[in-house]
Structures are given as structure tokens and as C-alpha cells.
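**Q** The data blocks that follow each hold one structure.
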Structure 1
């Protein structure tokens with residue numbers, strides 16, 4: 001037997017063994033991508049005024065490759081881009097990641113930055129999976145390469161306002177007026193439009209908005225805005241915010257001794273973040289947010305939470321669960337599509353994402369499926385209240401960890 005023949009036989013046996021191994025793994029739903037890696041470009045505001053939330057999302061990025069490798073057998077290479085909390089920088093970083101070989105983009109938390117990235121992704125024909133961003137126009141442009149696993153602002157408003165009605169019924173309180181304060185960025189404007197359009201049709205909500213006050217999310221002084229809101233003499237504050245501004249605003253409320261029934265956010269980020277409770281101490285307590293939330297009872301949530309605690313033994317998952325959940329799911333969607341497509345070709349990946357059907361997930365809602373616009377359907381929200389410094393689900397009742405407190409104890413004190 002010649003050496004060439006012997007080498008050929010060994011190569012044949014190796015290939016046969018590999019085929020057998022692949023067949024053995026098939027019943028478990030594991031299909032490995034023949035030695036190829038999926039390069040995922042993750043864009044987040046890791047610096048700038050939104051840095052704390054971007055860094056929270058990053059914790060989901062950090063644990064995703066190992067968890068997904070175990071679940072799907074897919075090798076992922078993370079390519080990071082810092083948007084610096086800036087729309088123009090987000091666009092530039094997206095271009096750079098694609099130039100450097102990213103097969104798919106994920107990001108970017110902020111609606112304005114995400115909209116800019118979506119334009120780049122569509123122009124370059126590279127799929128974008130949005131982790132968190134609610135401005136409706138992101139999936140209303142007729143894009144073929146943009147997919148969002150997060151509710152739109154109108155959905156957030158609808159879910160959040162419905163939970164406000166549930167809160168009033170659960171606490172037997174019927175406020176008659178609210179002053180509405182909101183960030184004036186892309187997200188805040190989208191939420192404001194949704195609230196103004198939806199609220200008049202919700203007859204089960206007893207309150208009217210007495211004044212509307214917009215402000216810059218990067219503002220370091222909101223004394224004028226809070227003074228104006230206080231002068232409206234409304235029963236409670238309806239607030240659409242970010243993290244840093246929510247801290248500035250709450251501190252100013254304390255300084256001006258403005259004690260309405262409470263602060264209720266219909267579904268924006270900030271109040272449930274760890275820094276909110278740390279910075280404000282007891283004054284963070286009893287503030288309410290109605291955001292999309294993670295489901296602590298699913299198998300996948302438990303796997304992700306365990307991975308989080310392994311990497312961050314001194315931190316609480318609850319402070320990061322929403323950001324981690326949606327960011328992890330975005331990367332999971334990309335990996336699942338890569339596994340089914342068996343290719344890193346952008347069109348093949350986009351086609352595979354379009355047929356996503358993931359039933360076991362981290363976040364509240366039905367299976368992850370996209371409509372013709374690339375928008376996920378059926379994500380749900382929870383009423384989350386800060387109690388003893390910890391965000392706790394207080395509604396709906398079947399997911400509640402505690403009972404809601406409204407008004408807060410220092411009402412009119």
C-alpha cells in the first residue's frame with residue numbers, strides 16, 4: 001500500500017468519523033458550522049451619557065458566546081463598537097465593523113443611534129438585530145436587513161398605560177391629573193407621540209395631563225423643569241426618562257420638596273437600573289416603571305442568570321436582567337439563524353432571521369417571531385417598583401414578587 005493511498009484512507013476515515021459525530025449530535029438539535037465562526041458586531045453606548053446602560057447591556061454580550069456555544073454549538077466572535085452615546089459615532093462604528101468583517105450587527109439601545117446603524121446595515125446589505133430601541137420608524141422604512149426583538153414605542157405605551165390602570169385598581173386609588181415630563185430625544189419623542197395618541201382613548205384611566213415638559217437627557221440641571229412641573233399641581237408625575245436624567249430629576253424633586261402621589265414611568269429605562277437606587281438611596285424607593293422585563297421562571301433565564309453570577313459574583317441580576325435579556329436574545333437570534341442557514345452570507349442570514357421561531361427565551365412574551373417588517377410580536381411588560389432599593393415585580397399578579405405601594409409614603413408630607 002502506498003503512502004498516498006494510506007493518507008487518503010486516513011482522511012476518508014477522519015471525514016467519516018466527523019460525519020458520524022455530527023449525526024450523533026443531531027437528535028439534540030446541535031448543528032455545528034463546519035469550523036466557521038459567526039462574527040457579531042455589537043454596537044452599544046459604552047461611554048458618554050448613556051454609558052451605564054450600555055455597560056449593563058455589555059454583560060449580556062460577555063456571557064453570550066459561551067452560553068450559545070453550549071446551547072447551539074455555534075462559535076461566535078464578538079466585535080465591539082462603542083457608539084459613545086452619539087448618533088454620528090454610531091454610524092461610523094457600524095461602517096467600521098462591517099469593513100472589519102462583521103457578518104451581522106447587534107445594537108444599540110438608543111433609538112437615534114440604532115436608526116443610524118439601521119441605515120448603514122440596509123445600505124451595506126448586512127443584517128442588524130436590534131436589542132433595545134423603540135422608535136417605530138426603525139422597522140417602518142421597508143428595510144430588508146433590519147430586525148427588532150423589542151416593542152415599539154406605541155406598544156410600550158399601550159402595555160405601560162394598561163399596567164397603570166391595573167396599579168390604580170390594585171391600590172384603590174384614582175388620580176385625576178398628571179404632569180408629563182419626557183426626554184426630548186428620538187425615543188422620548190416617539191413615546192410622547194404614543195402617549196398623546198393613546199391616552200384619550202383609554203377610558204379606564206381617570207387622569208388628565210395638565211402640562212407636558214420636555215428636556216435634554218444629558219441635562220445636569222433640571223431645576224427649572226421641576227419647578228414648572230411642581231406648579232402644575234398634578235396628582236402624580238408621568239415620566240419618560242433615561243438613567244442619568246432620572247437621577248437628576250428625582251434629586252431636584254427632593255430639593256424642591258415636591259411630593260406628588262408618586263413617579264410612574266410607562267416603560268422607559270432608568271428607574272430600574274442599579275445606579276438609580278445607589279445614587280438616590282431611600283428616595284429611589286416606591287418609584288414605578290412599566291418596562292418590558294425578563295421572565296425569571298424560564299429555563300433559559302436560569303441558564304443566563306447562572307452564567308451572569310459566575311462572571312459577576314458580587315452583582316445582582318435583577319439590576320441588569322432587562323438589558324442582559326434583550327441583548328443576549330439578539331445575539332441568540334443571529335446564532336440561531338447562522339446555524340439554520342449554514343452560511344455567513346448576509347442574504348442567507350437575513351432570510352434565516354426572517355423565519356426565526358424561538359420558544360424558550362429570557363424575556364416576557366410569546367415566541368420570537370418577526371412580521372414582514374422585521375418587527376417582533378407579543379413582547380410583554382411588567383409593573384416594577386423599587387422596594388428597599390430593589391426592583392420588584394408588583395404586577396401582573398401572576399408574576400408579582402411584592403404588593404404595589406401607591407401613593408408613596410411621603411405623599412404631601
Structure 2
């Protein structure tokens with residue numbers, strides 16, 4: 001088949017044109033996700049290229065053409081070329097010499113078919129030249145794309161044993177592209193029977209794939225299949241509530257809530273601070289993500305969908321808007337009554353968008369009023385802040401200073 005360059009401008013982007021013009025004619029093609037998604041009519045993300053040239057040759061040629069190169073993965077045959085700020089990955093054709101389920105020893109090749117057979121899925125082993133001609137060395141990729149069937153290249157068991165991360169990649173692709181189509185039994189069997197291999201992977205790679213999967217528009221079916229096949233508990237023993245994810249997905253659809261992988265992870269988890277701390281440590285998630293999960297799990301403010309506005313704001317202030325939003329959105333997902341669920345969503349959005357008021361007093365204000373630095377200053381500030389919170393954040397600076405005169409006579 002042939003992609004129409006008029007419909008797919010990425011085929012002739014400035015960066016792609018510059019690279020293709022610099023490298024010898026016929027040695028370089030587009031590969032993987034950009035080709036796959038263009039054929040499927042899905043959004044195009046990164047633009048990746050494959051070449052018959054070895055990395056050093058690519059670097060030398062592009063440098064001579066005044067194109068910046070970065071050796072982002074040169075030991076695996078990948079460099080990144082940057083043209084006017086546009087990064088494009090260029091990977092030399094490879095074949096596997098040895099694999100252990102985590103990493104591979106590779107050798108470079110000039111054979112497109114050899115490169116294709118080491119890839120994970122047939123739909124990812126597609127190449128396209130700058131004119132849009134699509135090449136399918138496995139002979140199955142284009143057929144599988146039409147049916148959105150996710151087949152491993154060749155023997156599924158062998159492909160998974162080469163890199164156990166392919167189990168998670170399989171479910172990530174199901175989540176993003178399969179919809180409700182029939183699942184390939186052989187591919188699923190390969191994933192199920194090799195699930196123990198997931199424990200050998202680096203935490204960072206596992207979390208990256210989980211987060212990508214939970215970012216899909218509708219991941220609930222893929223996650224349920226992972227649970228049914230005893231794969232989900234291997235990677236997410238603390239968060240195996242697939243039904244919770246389905247409920248969150250349904251809530252998102254009803255109330256036009258933007259998919260959020262961390263919020264979805266919460267919906268799959270119990271509000272157990274110790275368990276979330278264990279998950280965060282095991283998967284080595286970022287400090288920001290960890291703080292959000294732990295705050296959601298450990299927060300003890302008693303929210304309700306019909307609480308008085310002043311009490312509600314006090315709860316949001318004590319919790320932080322993000323934590324309040326997370327708690328109420330997860331609560332809405334689990335609420336069977338649609339009217340009450342809608343109230344939770346309303347409260348959650350208010351919490352998220354409420355501009356947190358700023359306490360109007362500073363230490364210098366109390367110092368000017370005669371309060372000494374040190375423990376006395378801290379005690380007075382805490383007392384006045386508590387008074388300000390109880391007022392519903394309405395007491396201004398003048399009222400608070402008046403109150404200071406009442407509780408600290410020396411400041412009158």
C-alpha cells in the first residue's frame with residue numbers, strides 16, 4: 001500500500017527531508033509507530049527512522065550536513081538527529097545475537113527482513129519510504145492492522161522471552177487500539193505463561209508501560225484481561241481492582257473528565273498509605289507522583305457531597321486542592337447513585353479550581369505589633385491562622401491584628 005504524502009505531512013517534514021537528503025538514497029525508511037498509526041488513522045507521535053547504515057556512519061554523514069546528532073542510545077544503534085528543534089530517532093537495522101529477557105546483544109545488519117523479525121508485533125514491523133510506499137517484511141503486518149489484531153512476530157513465546165516487557169506492551173496496545181475486538185489466543189497465552197518474567201524487569205520500565213497503558217482512552221478491558229490471566233497482580237499487587245478502573249472510566253465518559261493515569265491507579269487501589277508507599281518504592285515512581293498517591297491514601301478529612309461551603313473549603317485547605325480532587329473523584333466513581341456521584345464530581349471540580357486564599361499576616365506584622373521573635377511568634381501565628389481558617393478565610397489583616405491585641409495584650 002501507499003500513504004499519501006499530502007495527507008501525511010510528517011513524511012516530508014523539514015527534519016525528515018533533511019535527514020533523507022543527507023543519507024544515501026534508499027538506505028533509510030520510517031518505521032514503527034508513525035507508520036502503524038498513519039495506516040490506522042490514529043494520532044502520530046514520535047517520528048522514528050530505520051537505516052541500513054551503522055550509527056557511526058550516520059553521525060559522520062549528518063554532522064557533515066550540519067545536522068546535530070545526539071548519541072541517545074548508540075550502544076543499541078540509536079542516535080537522535082535534531083533539525084530546527086525537531087528530534088527524530090534513527091536506529092540502525094539490527095538482529096539479535098543473544099537475549100536474556102531484559103536486554104539483548106545485537107549485531108547490525110543491512111537486511112530489512114532481519115530487522116523486522118526481531119521486532120515485537122507485526123504491526124510495528126512496517127516501514128515506509130519518503131514517497132509513502134509501505135513495506136511489510138513479515139507479510140502479516142498490514143493484514144493485522146486491518147483487523148487490529150496484535151500478533152507477535154513469529155513465535156510469540158520466543159518474542160516474549162527475548163524481552164519480558166513485551167507482555168506489558170501487548171496490553172498497552174490492546175488498551176489503546178483494540179477496542180472490543182477479539183484477542184489473539186496465542187499471543188495472550190505467550191503473555192500469560194511468561195508473566196513471571198516481569199519480575200526481572202527494571203522498575204522504571206514497568207512503571208513507564210503501566211502509565212502509558214493507563215493513559216489510553218479506555219484501558220479497562222485490557223486491565224480486566226490482565227487480571228483474568230493472573231498478570232495484573234504480578235506488576236500491581238496493591239492495585240488489582242480492575243472493577244474500580246472500569247467505574248472510573250465510566251465516570252470519565254459521563255462527566256467529560258480527562259483521563260489521568262494516577263487517578264485511575266487510585267481507583268484500582270485501596271486507600272492504604274503503607275501499600276501506596278510500597279508501590280511507589282517498588283516502581284520507583286517520581287517524588288511528585290509518590291507525594292500525590294500518599295496524600296490521597298493518607299488524608300483523613302471527612303468530606304461529604306453536601307457539606308456546608310465553609311466546612312468544605314476548610315477541608316480542601318487542610319487537604320490541598322489536588323488531594324481533595326483525587327479523593328472526591330475516586331469517591332464519585334464508586335458511587336452507585338448517579339445524582340450523588342454528580343455532586344461528588346461538582347465538589348471535586350470546585351476543589352481543583354478554587355484559588356487557595358493566602359493567610360494575610362506575616363511574621364513582620366506581628367513583630368511590628370510587639371510580638372517577640374521565637375516560640376512566642378510561632379504560637380501567635382498558629383493561633384491567628386486557626387482563627388482565620390475558622391472564619392472561612394474571611395477575616396482580613398485588620399481583624400486579625402485586632403484579635404492579636406486581645407490574645408496578646410502587649411501588642412495593643
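Bear in mind that the values in this text are calculations on the coordinates, not laboratory data. In this text, all values refer to a predicted model and were calculated from it rather than measured experimentally. Cβ atoms are built from the backbone, for glycine too; each structure is taken alone.
**Q** Out of 1, 2, which has the highest value for mean count of other Cβ atoms within 10 Å over residues 53-60?
**A** Answer by largest value of mean count of other Cβ atoms within 10 Å over residues 53-60: 1.
**Q** Using the calculated result 3.6 for distance in nm of label points 7 Å out along Cα→Cβ at positions 77 and 373, pick out the matching structure from 1, 2.
**A** The correct label is 1.
**Q** Another question, then. Have a look at 1, 2 and say which one yields 17.0, 54 for Rg and Dmax of the Cα atoms in Å, for residues 109-252 alone, as calculated.
**A** For Rg and Dmax of the Cα atoms in Å, for residues 109-252 alone, the value 17.0, 54 is produced by structure 1.
**Q** Rank structures 1, 2 by relative contact order in percent (Cα under 8 Å, 6 or more apart) and report only the one at the top, that is, the highest.
**A** Biggest value here belongs to 1.
**Q** Which structure, out of 1, 2, was distance in nm of label points 7 Å out along Cα→Cβ at positions 285 and 333 calculated from, if the result is 1.1?
**A** Working through the options, I get structure 2.
**Q** Determine which structure produced the value 52, 27, 20 for semi-axes √(5λ) of the Cα gyration tensor in Å, calculated from the coordinates; the candidates are 1, 2.
**A** Structure of origin is 2.
**Q** Using distance in nm of label points 7 Å out along Cα→Cβ at positions 85 and 317, single out the structure from 1, 2 with the greatest value.
**A** For this comparison of distance in nm of label points 7 Å out along Cα→Cβ at positions 85 and 317, the top structure is 2.
**Q** Match the computed value 0.50 of FRET efficiency 1/(1 + (r/R0)^6) of positions 261 and 325 (r between Cβ atoms, R0 = 30 Å, to 0.05) to one of the structures 1, 2, and report its label.
**A** Label of the originating structure: 1.
**Q** Assign the value 1.9, calculated as distance in nm of label points 7 Å out along Cα→Cβ at positions 141 and 341, to the correct structure from 1, 2.
**A** It was calculated from structure 1.
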